[in-house]
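Below: a set of structures, written as structure tokens.
Since every read-out is calculated from the coordinates, none of them should be taken as a lab result. All values reported here derive from a predicted model rather than from experimental measurement. Cβ atoms are built from the backbone, for glycine too; each structure is taken alone.
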Structure I
Amino acid sequence: MTAELAGARAVVTGGAGFVGSHLCDRLREAGADVVCLDNLLTGSPRNLADRREDARFSFRRHDVCEPFDVDGPVDFVFHLASPASPQDYLRHPLATLRAGAFGTFNVLELARRKHARFVLTSTSEVYGDPLIHPQIESYWGNVNPVGPRSAYDEAKRFAEALTAAYRSSQGTDTVILRLFNTYGPRMRARDGRAVPTFIVQARAGEPLTVAGDGSQTRSLCYVDDTVAGILASARAGYPGPINLGNPAELTIAELAGVIRELCGSASPLTFIDRPVDDPGLRRPDISLAGAVLDWKPSVDLEKGLRMTIDWFAAHAEEPEADHR
């Protein structure tokens, strides 16, 4: 039985990023001490601003690709450190591969030394452009290992293999999670992902740029639901892989239309070239998460998008960090 979160000590890599910062918040709300590590390549200290006066939260600027240690006991290690948006991993392919390989090795070593539960946040991108639908955990995927998206896809696939090897050969307590598209407050405005891009464009009255003909599908999970699943997996003891996502599926063109309507915008849709290896279908089968985590998403798309749009409106005047 894994330790409960209240009174536990957790390490979160990539904790200044979009999902990582929300995870840090929920851990502290659950009563855990949190050590957050991030090299700020794509994360931002602004995401952690509300924790600066919290004595049970600490931030270390560190690249987990370099060896490190954490003083004292550690109960949970959550590994989220990696560029995650298309714009970021296309701009930083070597950093992305290093995070999946050297970073995962170093973080697993910490978990092994501390006898901590290790939680790997992998991705639905390990399924590539899937040949089965919806995607189930036993599916091995259809991934181009040398395409423009391969740095991210293969980094996560390697991280999964390394995690499984530590579990089988070192006895490390691990779980592999495959996160499907997550959205919500603290996403960067123009990071290449559909939700923030459409929101910014709709609010500015710009054309909404839809890739291809917009018929490719996505399944969008609000960040609070994703984080709830991550925390449930930390407590459950199940090794995974486990899909975490919202099985409600819609096309990219439909998503653009919903966001345009919620923003009260008259922006037209404009169609641009579809990226190479862009998946045509994306929907998780989450029956395993329901069975072993007693988890399912609770925030519907309209409610989640309204909260996300409201956040962007409230932070519209804040300059974005320069992520190069």
Structure II
Amino acid sequence: MNIVIFEAEDWERAAVDGLSRDHAVTCVAEVAGPGFAQAEVVSTFIDSRLDAAALAAFPKLRLIATRSTGYDHVDLDHCREHGITVCNVPDYGDPTVGEHAFALLLALARKLPQAVERTRRGDFSQGGLRGFDLGGKTLGVVGTGQIGRRVIKIARGFDMDVIAFDMRPDPAAAKALGFTYVPLETLIAACDVLTLHIPGGPATEGLIGAAQFAAMKPSAILVNTARGGVVDAEALLNALQTGQIAGAALDVLSQEPWLRDEAQIFRSATPPAVEGLRALVASHALLKLPNVIVTPHVAYDTQEAVERIMAVTVGNIEAFTSGTPSNVVRG
């Protein structure tokens, strides 16, 4: 089959060498785009927006093997209508993302960026750097899949109390890990730390918005390592500026593709919606707030995790070409 690996780093080219024995494999560093009309299989990461317009460039496409757990960058309805199978990597990142969520939480709780920056200047004063303990605080976990459960395990090690919300509660997991399921409204109001571990997409877009921030404790903080769109960026900015919540630690932001390359706005075939532009401006403003920590969508990015991602992706392609697809996204 004709296979194209988009967004490929140099080491990934070697990782897919095995596929070259039986297939024509092309690796390119760019996001998915025109010029590969013969592709029957494409593998992408999250920066390739595979909507109906983009997929029109691949008339022979039979498989999308996304190198991610999330698949909100893929138009599943279009794929179903055109017989395109979509596979993902469901379980690569539970330790990796869970650990990063706590790295963000600890950095915010102990004001590590400010402390490090100060000492780099040779200033060893301690004023304004007082943090808070995690022990005894209530962690509210939205989404108790593999990553959410890993976060809960870590939280228990810090002696945090844990409450959780999930559309599909797992009582056995709650009993084994020592947490309690509550309604989302109860969780929002009770938690000291709100951490999100749910997929992106229409069902979760703007799930945490103005009403939720208004219901939170003024001392509460938000941690988001899920998808930027789950949080209303404008509402978060307002909540932080007005003191409705105390801080935010984010690995993802709304309108991430535009943040990485704002010139995309002018290259787009259709004008961006006003709501998208407002979210972009809000995201820029969040970057400047002293009570906000942002990392550039790297929660997944450890050596072990990316090796797991590629191994599973190669396996997904091999399974599809042998007629037994694995990790198929149903949507």
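Figure out for me which of the structures I, II the number 40, 36, 16 belongs to, where Cα extents along the principal axes in Å, for residues 258-313 alone was derived from the coordinates.
II
Out of I, II, which one gives 0.10 for FRET efficiency 1/(1 + (r/R0)^6) of positions 26 and 242 (r between Cβ atoms, R0 = 35 Å, to 0.05) as computed from the coordinates?
II
Rank structures I, II by mean count of other Cβ atoms within 10 Å over residues 106-113 and report only the one at the top, that is, the highest.
I
Assign the value 36, 22, 20, calculated as semi-axes √(5λ) of the Cα gyration tensor in Å, to the correct structure from I, II.
The correct label is II.
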